[in-house]
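Some structures are shown below for you to check.
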Structure I
Amino acid sequence: MAAAIGEKTSGRRRRRRSIDFGCLPELIGYNLRKSQIAVFQDFAAAVGAEDITPGQFGVLTLIQANQGLNQSELGEAMGVDRSTVVAVIDRLERRGLVQRAPAPNDRRSYALRLSSDGDATLRRLEPLVRRHEATIASDLSAAEQRTLIDLLRRIADNTR
């Protein structure tokens, strides 16, 4: 499959060059990645000044819904390694959105909870994220949305 790509030089567009994408358009991974980029760009535009990534929004949501969750449980729920979780929690803690406290039944781990600022931020974000979801899914029926989510879950479950 080929697509025309315009190259910009000195404020003017040069003649469009046709790019052959080879087998890429047939690959699930390639199409997932292109979709992910588009979704992340729209997410950033939708949440604007809140300066939150989709991953950080997921972390805030999981912590709010599971007060006292520890970092290992959070990593497992998100499908990421412990070092990734620690880095995200460090960032959110520096911003005053998340608090760590020694876990009551395991002094080696931390129980996570949202600060009052974190809770307020999440309350502001939820309607923005719901509008973002409506935007990215606007060409899909409710049934197609459910099917897409089911198919994506099956792909994720198949790769574990």
Structure II
Amino acid sequence: MAGDPFARLGFERAYSMETSSITRARVSLLAKLHPDRHIDDLSRAQALRDAAEVNEAARVLVDPEARAQALLDLMDPSGAPVSLSTDELMELMERREAAQGVRRGSREAAALESWIVLERDRLRVQVARALDMMPKAPSSARHALARLKAIARLEDELTRGSP
């Protein structure tokens, strides 16, 4: 998203946010931007553009990974993407390969799903801690976020049933 989604919805830049607060801010701003509140076509068109920005900002802030990425982009705009280590990539590849022959609902599938949930939760905590230390540790936050995104892709592949 172009711009600052935090500022667009009236929030301080922070990783920890309540979804309900984001929703309330979005609804409040959209009520002010409703087309019926604008008389001429020009202001109505601008209100529609502003409403689209509000919706996009809310979409970014509601998603923890997108919110983390937005924070990193705002706080460390020159930061380069971080790659996972060979060991991390190998671990993910091994888990993906192990999942290929697993039957849905089996004990092996449940174990993999459990690992994904635990790893995702652990990484979200790691991302939050690293972002709290910003601007001191942008690479740590970027690395944790890169791993979190890889776990999310693995989870998506497993739920679709095709790695």
Structure III
Amino acid sequence: MTKPSWLPDALKYSDFNGDWDKFIVAVYEIFDHDFKQSSPKYQGYPITYDSRIEDGKEAVFWHIIQTIDIKSRGKVPDLRRCERIPWPRPMIEHPTDSAVSIWKNERPRKKGARQTRVLIWLEDLDYIVVLAEMQRVMILVTAYCTDIKWQREKLRKERERYLEMQKPP
């Protein structure tokens, strides 16, 4: 599949001549433009996010661009996630495009409560955005690459179960 026309190109770290500081500034500027300086919506619901500040930037920004290092078990920047920072907003805003696959799941929360999450997946481009459904808003939870075989299979099965449950009896 080719990239949908509405999806911007990914950033390229190579365009920054190995200057990580300049690259991360550019990554954050896109997040800032797409989610702080404007008001994106998912099917009419405004998008909000965890705005707690960690290391000088919003917690959700770090969640979108970092992964867990297997050896140290600490969070580290994931270059592929950083490069795809232009993608979450247009994915959220194009839920009916045939390139996008959307379903919901339920996640446990504190004190036994459940949270409904909306998964927006560009399967052919191995990238997913996760939103939490609230009464009047959608919360941007994370976005990440889905290029690990077991991960893709898990998402496909989850999506198929959800779609099967949506069919009339």
One of I, II, III was used to calculate helix-only ellipticity at 222 nm (-39500 (n - 2.57) for each DSSP H run of 4 or more, over all residues; to 500), giving -8000; which? III
Source structure (of I, II, III) for relative contact order in percent (Cα under 8 Å, 6 or more apart), computed value 17: I
Suppose distance in nm of label points 7 Å out along Cα→Cβ at positions 21 and 141 works out to 2.6; of I, II, III, which structure was it derived from? I
Output the label of whichever structure in I, II, III has the greatest value of volume of the Cα convex hull per residue in Å³. I
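Coordinate-derived values only; no laboratory data. What you are looking at is a predicted structure, and each value in this text was computed from that prediction instead of being measured. Cβ atoms are built from the backbone, for glycine too; each structure is taken alone.
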